[in-house]
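Multiple structures follow.
What follows draws every value from the coordinates through simple rules; no lab data is involved. Since we're looking at a predicted model, the values are computed, not measured. Cβ atoms are built from the backbone, for glycine too; each structure is taken alone.
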Structure P
Amino acid sequence: MVKGRVQTIAYSGLCLALALILSYVESLIPFNFGIPGVKLGLANLCVVILLYISGWKEALTVDILRVILSGFIFGNMSMIIYSLAGAALSFAVMLAVYKTGRFSPMGVSLSGGVSHNIGQLIVAVFVLGTSRILYYIPVLILSGAVTGAILGFVAGIILPLLHRDFLC
């Protein structure tokens, strides 16, 4: 846990800046398997790490600000709506999984990746007015699980380094 309010705000600001940079980098990567909506979710790495080092309030603040700012910078209002829905469900699920104390950062991130995609799909059902797109659930669950596990693995490597070098 980060010590002191000033240090918490500083880490939150750094994580927000890094999340925006990762969003930009992700927009440059030609990551396309012919499946619309599948993304790496690199910026979520910052949210998972902040959840562990600062707490849920700071992580949620950075998550919301990241979605809104990256939507205005790299996307549009539609992107913001879909991303906010995904981020809200993702964060709620990650927080619940984190609070159990039974899961590693990989488990927390994996649950977030899967639930983010489900949150976006729920919004798509309402926006498009059809449930026919729910056939897409298996693809989105698989892609969310894979990318969430990879980012969680990376977070599991980074967190001990942060605790050892910066947070002590």
Structure Q
Amino acid sequence: MSQAGKAHPQALPGATSAPRSAYVIAILGSLILLSLETWGEYQLGIVSEQSELTILLALYTLDAPIIEEIIFRGYLVINKHGTFTRWIGIVAASAIFALLHPFLWEWNEGFNLILTAKGIFSTSAAFASSLWFYAVRFARWNPRHSLLPCFVAHGFKNLGVIAIKAVQGYVVGWW
């Protein structure tokens, strides 16, 4: 990284610094989304449809934000074609991001589509989270479009999911 805080030309996309306020806003936004998601599950009566989570999978979900953010908020960003085109790409990439999470499908002796209220709600929540992570990347309060606040926001969201599942009794065993 250069002294001016800009990324080196061969650095990963978003490999820049960010002001402290960007991290705070990113984390608060993620926790608000998580609160709304949890509240929605209770309102819809779908809390009991939670999937169980092992400790090993919980640890993986704390690593996943780095990989997912580099791919989705780093490399899969349309730049140099205008803001409108970027946001169309963001909506499309967010839809892909949400659909890759196995809420509407499972792989059990082949692909099985699962259209339930819980699946639709959780996929919608993943879509909203993805939009938030993109907003964090391109917000005015993140002037260098750093991915670092995205990593932190996504990590806090996943950590919150683990904590909520643990409180609800859905974290079971090591593997």
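Observations on the structure shown:
- Which of P, Q leads on distance in nm of label points 7 Å out along Cα→Cβ at positions 13 and 53, largest value: Q
- Highest-scoring entry among P, Q, by relative contact order in percent (Cα under 8 Å, 6 or more apart), is Q.
- For P(r) over Cα pairs in 5 Å bins from 0, in percent computed as 1, 8, 15, 20, 20, 15, 10, 6, 3, 1, 0, the structure of P, Q it came from: Q
- Value -27000, calculated as helix-only ellipticity at 222 nm (-39500 (n - 2.57) for each DSSP H run of 4 or more, over all residues; to 500), assigned to which of P, Q: P
- Structure with the greatest value (metric FRET efficiency 1/(1 + (r/R0)^6) of positions 61 and 101 (r between Cβ atoms, R0 = 25 Å, to 0.05), set P, Q): Q
- Top of P, Q by mean count of other Cβ atoms within 10 Å over residues 69-76, largest first: Q
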